[in-house]
Structure P
Amino acid sequence: MRTIFYLLFAMGLFAQEYETQNYMILGRLDDAEVRFYPEVMKAKTEGSLSSNGNFSKLFNYIAKGNASSTKIAMTTPVYMQQDSQRSQMEFVLPRKYLTEMAPSPVRSDVVVYKAKAGFFVALEFAGYNNANKTAKYRRKLEKILESNNISPQGPLKVLGYNSPLTLFNRRNEVLFEVQEESLPQAFRDSKQD
């Protein structure tokens, strides 16, 4: 019952306008965007695939389930990744928490941290996401990286921007972090502009 409440409440929140994580588009590689993401504060949690309550844990944190009982605004996107046994989810915290202290989680399985700046290659797709779509766009993104002699650094991240109730204009992305040195010089130069 509690999970249904969180889901309905979150869907209402997603119907509003939200702060979206900043990034700079440096250019394109085929259908993918090369991006630079500055530092950002995030809250993350993980769990086994069989008992995945990651959204509820993070939503509880921003809905006053923190040491100071502070309500934290919902933002987009929601980051997700998984391997064969575990799944991880991250909420981006509002920009103000780069200069203000973010409230401490009360749950030991929720961690607030500063994500470092980095370069990413992202591929956007529409509609509702599922495992088959993630796999399809992962393969497409891997082919783009391979054809440009760029190796991914770390696991694939799947980003979701919409509530489950959003029927049209849904935005999802898959992205890999990449080393700046592996990018063509034109992309590295455009970050300096």
Structure Q
Amino acid sequence: MVCILCDSLSFEIICKRCQQTFLKPNIKKRDNIISFYSYEEVESLIKYKYHPFGSRIFHILAKNSFLEFSKVYTDKCYSIPIDDKVTKGYSHTAILNRYLKSKYITPLYKVLLAQNNISYAGKSLEYRKNNKRDFLYKGLENIDAILVDDIVTTSTTINEAKEVLKKYNVNIKFSLVLVDKRW
């Protein structure tokens, strides 16, 4: 196999050299959202989430960011992925969530699901506001949690999820995402 970034022979879809060179997280925090990469750095990789082999890329991104975060985070809480339904054979938010598992963070799965399966990719803020995801929460109540998503474009999805979770007394400590496009 060859690395999709440099065409070198590699056992992984992105070679170790490219991971160390191009996928070093640059942690930023804005509006209680922590992100690891700028959109320009990983744009082509994020778009692979629509392809069956995108799971391999998301494992690498999660290992280089979410796993490293979980090693230094020491407040006891749960993590909740946004709409971790399986499509194209995997769920990218479930993959990210998996790498948060630690002595302090307990990942939950399939507890915050959109009832409206609208895609927001490439859509305007007005469209997003007029077409809510209509989240249904089936998880634990009265907990502290980290909200997990892959990308923030306008923060409407995260804000809608937080509103739903608030009804169940889920205290969102912060949201954790690969990319915050608002930077």
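Here is how the numbers come out for the structure above:
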| read-out | value |
| --- | --- |
| When distance in nm of label points 7 Å out along Cα→Cβ at positions 77 and 165 is computed for each of P, Q, the largest belongs to | P |
| For FRET efficiency 1/(1 + (r/R0)^6) of positions 101 and 133 (r between Cβ atoms, R0 = 35 Å, to 0.05) computed as 0.90, the structure of P, Q it came from | Q |
| Structure from which 1.0 was derived, distance in nm of label points 7 Å out along Cα→Cβ at positions 125 and 141, options P, Q | P |
| Among P, Q, which structure scores highest (criterion: mean projected area of the Cα convex hull in nm²) | P |
| Identity of the structure behind -1.13, -1.31 (criterion: log10 I(q)/I(0) by the Debye sum over Cα atoms at q = 0.26, 0.30 Å⁻¹, for residues 53-108 alone, calculated), options P, Q | P |
| Structure with the greatest value (metric relative contact order in percent (Cα under 8 Å, 6 or more apart), set P, Q) | P |
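Read-outs: derived from the displayed coordinates by stated rules, not from any lab. The model shown is predicted, which means the values in this text are computed figures rather than measured ones. Cβ atoms are built from the backbone, for glycine too; each structure is taken alone.
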